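Next up, some structures in structure tokens.
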Structure I
Amino acid sequence: MEQKQIERWYSMNEISEYLGITRDTILTWIEKRGMLGVKIGRTWKFKISEVDSWMRSGQNKAK
């Protein structure tokens, strides 16, 4: 039987380090460019696969 790998959620700090950008840039991208993330209380969580897809889609580019 094949077991599904569950993708973990990453913190704001981990995504910031992964992308090499600041927390402020991530918050701007969430607000103005639709970057994917889930806010739980005051904490943001992200899935690497969703962030990668969003980056590849070109939505992170300034208009």
Structure II
Amino acid sequence: MTTTTAFCDQCGEQLAGAAHDVCVRRRELEPPRYCGRCRRRMVVQVTPRGWTARCVEHGVLTSG
């Protein structure tokens, strides 16, 4: 199964044809806020050990 990312996980906008320089810098410190597959806002929980982000459609992402 191949996962394609169509949307920015920081701002939720389409990746094609848009500059996301600010989003790239944010990604170094912040967990994803939007699902890269469907653009839905994710439920994010940050803990001292990392983060989890849950999309109702595509499941859970975790740090490290």
Can you tell which of I, II yields 5.2 when mean projected area of the Cα convex hull in nm² is derived from it?
I
Out of I, II, which structure matches -2500 when helix-only ellipticity at 222 nm (-39500 (n - 2.57) for each DSSP H run of 4 or more, over all residues; to 500) is calculated?
II
Taking 35 as the value of relative contact order in percent (Cα under 8 Å, 6 or more apart) derived from one of the structures shown (I, II), identify that structure.
I
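Rule-based calculations on the coordinates, nothing more; no lab input. Everything numeric here is computed off the predicted structure, so don't read it as measured data.
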